[in-house]
Structure P
Amino acid sequence: MAHIQVPEGVPGIRSLVMFRPETGQYLYELAQVLLRGESPLSEAERELIAAYVSSHNDCVFCMSSHAAAARYLFKDKKQLVDFVLTDYQSAPISNKLKALLNIAGKVQVNGKNVLPEDVEEARRQGAIDRDIHDTVLLAATFSMFNRYVDGLASFTPTDPQAYEEMGVRLGEKGYALPHNS
């Protein structure tokens with residue numbers, strides 16, 4: 001049960017932005033730009049970074065919903081998501097994405113943990129400044145989202161099917177502000 005009175009049965013951040021749409025609209029706009037806007041990183045890669053950070057923050061709702069979106073977007077390579085969430089270093093992904101996930105993981109703990117050598121390694125693996133920027137902003141933003149969702153104890157479904165449906169919706173429609181009706 002959520003710590004505040006939010007719409008019953010509405011999962012995760014959706015219930016929180018319905019509670020306070022005047023702030024929620026900006027959170028959803030930010031998510032839309034970060035996860036669906038123009039970027040050298042694919043939408044699937046960005047969803048994967050969001051799921052990875054959320055996993056490390058132990059935010060079940062955000063990890064599950066963004067992992068589902070990443071699976072949907074990766075299509076026939078959807079198994080990559082579970083490999084990354086288990087052990088990204090052994091996952092069959094590019095060295096560039098591994099270097100970016102290393103940076104994302106450090107931001108998740110403390111942004112000051114990102115060292116010049118982490119950035120240089122990402123560059124050696126083909127990352128450009130925009131990849132690095134977007135990775136850090138995704139990791140910082142999802143750490144905030146995770147704390148928002150868990151700090152107010154929003155409803156977290158336990159049925160994997162619920163997340164699969166969210167993944168399809170997020171993959172197809174992106175981040176549209178929910179309505180109270």
Structure Q
Amino acid sequence: MRGMNWILCGRERLEAIRSIFNEAILNSTALYDYEPRSVAVMEAWFAAKEAAGLPVIGLENAMGELMGFASYGPFRAFPAYKYTVEHSVYVDGRFRGRGLGRMLLERVVEAAEVAGNKTMIGVIDAENAASIALHERLGFVRCGEIRHAGFKFGRWLDLVFYQRVLKGPESPVDG
């Protein structure tokens with residue numbers, strides 16, 4: 001990790017995060033969005049993370065460039081899912097292939113576990129072999145598939161779900 005620093009991303013990183021998101025939207029099926037995210041959309045995204053106390057973890061290089069980021073958020077909006085989170089990990093295209101995705105995923109899993117979550121979910125495009133392999137190497141297991149979940153780039157897209165069971169809270173409660 002020489003020449004790299006872990007950071008907790010603040011609002012000053014929103015444009016770099018938006019750029020990474022938008023590259024993925026325009027050039028991949030990592031996100032099932034069609035349109036690049038606006039500044040307003042990203043500000044709302046970050047405000048929701050702040051309000052919920054959810055981290056946006058980043059890796060920057062020695063020049064201060066954001067190379068990638070990871071976060072997690074609610075899996076579903078119903079109360080009984082409160083100990084289950086869904087993560088996201090994105091690496092700037094200029095820095096892919098250097099193991100940053102693995103480092104970010106390990107760090108976001110650790111953060112979710114420290115926060116008392118029981119299950120982490122990864123929702124991955126079924127053709128994203130690299131992401132699937134990474135999740136499997138880090139102890140995630142395939143737990144489901146939705147065929148034809150999305151339509152992008154003129155074709156139907158399938159989603160696969162991967163989960164990793166975490167330690168969970170010491171004293172979970174209903175409600």
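The numbers here are math on the coordinates, done by the rules we state, and not lab data. Only a predicted model underlies this, so the values are computations on that prediction, with no experimental measurement involved. Cβ atoms are built from the backbone, for glycine too; each structure is taken alone.
Structure above, values below:
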read-out	value
Which entry (P, Q) yields the derived value -9500 for helix-only ellipticity at 222 nm (-39500 (n - 2.57) for each DSSP H run of 4 or more, over all residues; to 500)	Q
Origin of the derived value 19 (relative contact order in percent (Cα under 8 Å, 6 or more apart); candidates P, Q)	Q
When Kirkwood radius over Cα pairs in Å is computed for each of P, Q, the largest belongs to	Q
Computed 15.5 for mean count of other Cβ atoms within 10 Å over residues 129-136 - originating structure among P, Q	Q
